[in-house]
Structure 1
Amino acid sequence: MSRTLLTLTLVLLSPALVGAQAPSAADRLAREILEELVEINTTDSVGNTTEAAEAMAARLRAAGFPEADVRVLGPNPRKGNLVARYRGTGARRPVLLLAHLDVVEAKKEDWSPDLDPFTFVERDGYFYGRGTTDDKAMAAIWIANLIQMKQDGYRPDRDIVVALTADEEGGTANGVSWLLANHRDLVDADFCLNEGGGGQIVNGRYVLNEVQASEKVYQSYQLEVTNAGGHSSLPEKDNAIYHLARGLARLADFDFPVRLNPITRAFFERTSALEQGLAAADMKAVTDNPPGPAAVARLAESAYYNAQMRTTCVATMLEGGHAQNALPQLARAVVNCRMLPGSDPKEVEQTLVHVLADDRIAVTPMNQATPSDPSPLRPDVMDPIERITKEMWGVPVVPVMLTGATDGLYLRNAGIATYGVSGIFEDINDVRAHGRDERIGAKPFFEGRVFLDRLVRALTQP
């Protein structure tokens, strides 16, 4: 390739220009669907995912999808899930495209005065509204792309199943877990594409595209100290609040050991190539066996890198005492742990007991942890992701372990490998999911639609 042609190619692939052209018909449809979804309140308290699911079902039926291939179902009248199937030749097992319709709570008074969480607003190159980033953008893209495939007469070599679910954000037992338990045949697949991954923008520059292939395990513990109490004018050293406070201070100073899995090892290996100097050397050193302690200490200064390396447990809630003039009879805290895949919750509990080092502090699990193993980095999935990412943006693909949680854990436990990938890039210093004035860039949204359309077609080529 000549230098002139190479320069022209790089210019054409520049992130600043990708998607700069006028939105296509499929882009406009995706935006229209996103607006419709944002303006349907789907919170757990008063929302209705059934309304959103039915709205998407109506669009698919209008596009020519058979009634039998578009189902809205669930255990709660206002928390329906949509499962739609685009039929292929059946040469290979289906691919599942997952997104959730429910969103976290949002109050208008918490947002800017000129914004409403459930009113879609386009302004200065952004789409505003609750769920724009988590996770209605992906839901809108799946529906728009499925309709576009139908209009194109596309014939995949495997069925394409779209599931838009309820209760991912912490409602009742529903969504993916309910579908797997009650309608496994509708969502059974070779593998799944889900939320949890995405591109990173740093200082206005596209730097990498993440693929989430693993996630931490959620587990909370209640810490409790009881005491006979008494009058505050006659204080004693045996004080429930002091016992708890000293134990929490010891926990604050404790770090779980570093333990990498194939996903986090690949994360540090690939991310080291994007860094320079000491940061790059530290990321390489942490993959040694044993990892370099100085490198670990420096990387741990970043909450994100620290969470990639080890199990974390942190105090999140605190209460104690019953009157200003009485010695406390009760002191209680909640410690939330995000455990590495493969961790034994009982061992984590025993570690907490050991670190708290006070037999007056009772430690009790508050929920039953649901562990899941990482998904294998399958070449038939990763290769198309890497190829399309390179063609669109010229940036590397980096496998990641999500420090939060998604419904992917239920699929992985059911034997369905799950990969969080969206191709939607977001400024790492402006992450608004679950927060005030949630928004998504219009250009990244349209780019993500193109990326996911190309990816699904590449994964379903005859």
Structure 2
Amino acid sequence: MMQNHTILSDQDVAQPDRSYELNPSDVAGILDAVDREDRDQLVAQMEPLHAADIADLLEQIDGYDRARLIRLYEREFDGEILSELNEAIREDVINLLKPEVLADAVRDLESDDVVDLLEDLETPQQEAILDALDDIDRLAVEQSLAYPEFSAGRLMQREVVAAPDYWTVGDAIEFMRKAEELPEQFYHVILVDPKFHPVGNVTLGRIMSSKRSTALVSLKEEMFRVIPADQDEAEVAYAFNQYHLISAPVVDHEQRLVGMITIDDAMMVLDHEHEEDILRLAGVGESSLSDTVLETAKQRLPWLGVNLFTAILASVVIAQFEAALAQLVALAILMPIVASMGGNAGTQSLTVAVRAIATKDLTRSNLVRVVRREVLVGLLNGVVFALVMGSVGVIWFGSPVLGYVIALAMVINLVVAGLAGTGIPVMLARFGIDPALASGAFVTTVTDIVGFLAFLGLAGWILL
């Protein structure tokens, strides 16, 4: 099949600015310019960097160097840098900027980026940024802030390109050409009915490739979804990922168009959800490399306390077999192996289950099948390692019976680990508790207690 390609020459297309990623030599050169207070060198080295790389730089250096850099560079400070900054240091950076510099930095941002900046700031800083905006922009931002936190209303940008559903391609092109301002990034023209209800999306590509007389309604995309303004942002991100959306209109309770969410914002939420799950599974919460020692310690202390409590429970179980341990030292040597293997197997099942719950792959319809699979995986792995540890018991301690005991305990604990690793996060989710936040402690407790009970109980029953 013949394919037609349109090729633009270098003369036809404006060449983009060349930029590169931040590397250690850049950081060293930038800090050298700061030390010498050489503003020209600093600007020259910062100019090729993307806003995200400059944000990374500000996060990597300490507070003293950060303050000196901003004072020297601030006239060039771009609002995009603020939107890319980690929340942990964003407030500090804003405090370092002069009011007029801050005002210039935020004026060119889309409304959703301004809302993202304001969400985590104290009231005085919020007012400073709002005062920097034009009246229309300030009203749009304040309306977005009126929506619940972590909702689509907070995530959306108010700047949209909407067209009546009876327009033609020519009407849309003329409108966009004459518009004083268009969103910095947009992918669709949203079709609306007379009551401003969105009825379809038309991609810019289809508009540009169609005759001017073509009705826009005939170019509508088949996949069209609207997002309620009060919908949780995690659900929004799931819809974008599930249905391969590029952008989607946001509607109020009367189904009127109030904004638009684009894929970059949805993927930012999805990335944040993934990061949050990983951090919570490790019990470190919303941790950041820029957090102070005291902040980091406070975040980790509660879950270390939970782990201490669960360890005490496991120790109470061990204490019930004090006599058996006194008579057979081999039990004390081997019992951590059973608990450790169960804990690792449980964590594997737990990680898979938490991720499946977050992506809605684990549902009531397939729960039994998934739990059965994890239990059978635990049984199979348990049998494999039971053979290994049974052999260890015989070779190391010269006791076939001890080998049988640890082998049977290994099978029991790995089966329970598969069951607990899948069942506990599902149960917590049913009760409205974030499974990533609490599952790890519960699963570890179950595998420790079951491992010690199985091994020491069987040993006490069979060997003594």
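Every number in this text was worked out from the coordinates using simple rules, so none of it is lab data. Since this is a predicted model, take the numbers as computed values, not measurements. Cβ atoms are built from the backbone, for glycine too; each structure is taken alone.
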Origin of the value -11000, where helix-only ellipticity at 222 nm (-39500 (n - 2.57) for each DSSP H run of 4 or more, over all residues; to 500) was derived from one of 1, 2:
1
Matching task: 10 is the computed value of relative contact order in percent (Cα under 8 Å, 6 or more apart). Pick the structure from 1, 2.
2
Supply the structure label, taken from 1, 2, corresponding to FRET efficiency 1/(1 + (r/R0)^6) of positions 104 and 192 (r between Cβ atoms, R0 = 35 Å, to 0.05) with the calculated value 0.95.
1
When P(r) over Cα pairs in 10 Å bins from 0, in percent is computed for each of 1, 2, which one produces 4, 18, 27, 25, 15, 7, 2, 1, 0?
1
If we compute FRET efficiency 1/(1 + (r/R0)^6) of positions 112 and 224 (r between Cβ atoms, R0 = 41 Å, to 0.05) for structures 1, 2, which one ends up with the highest value?
2
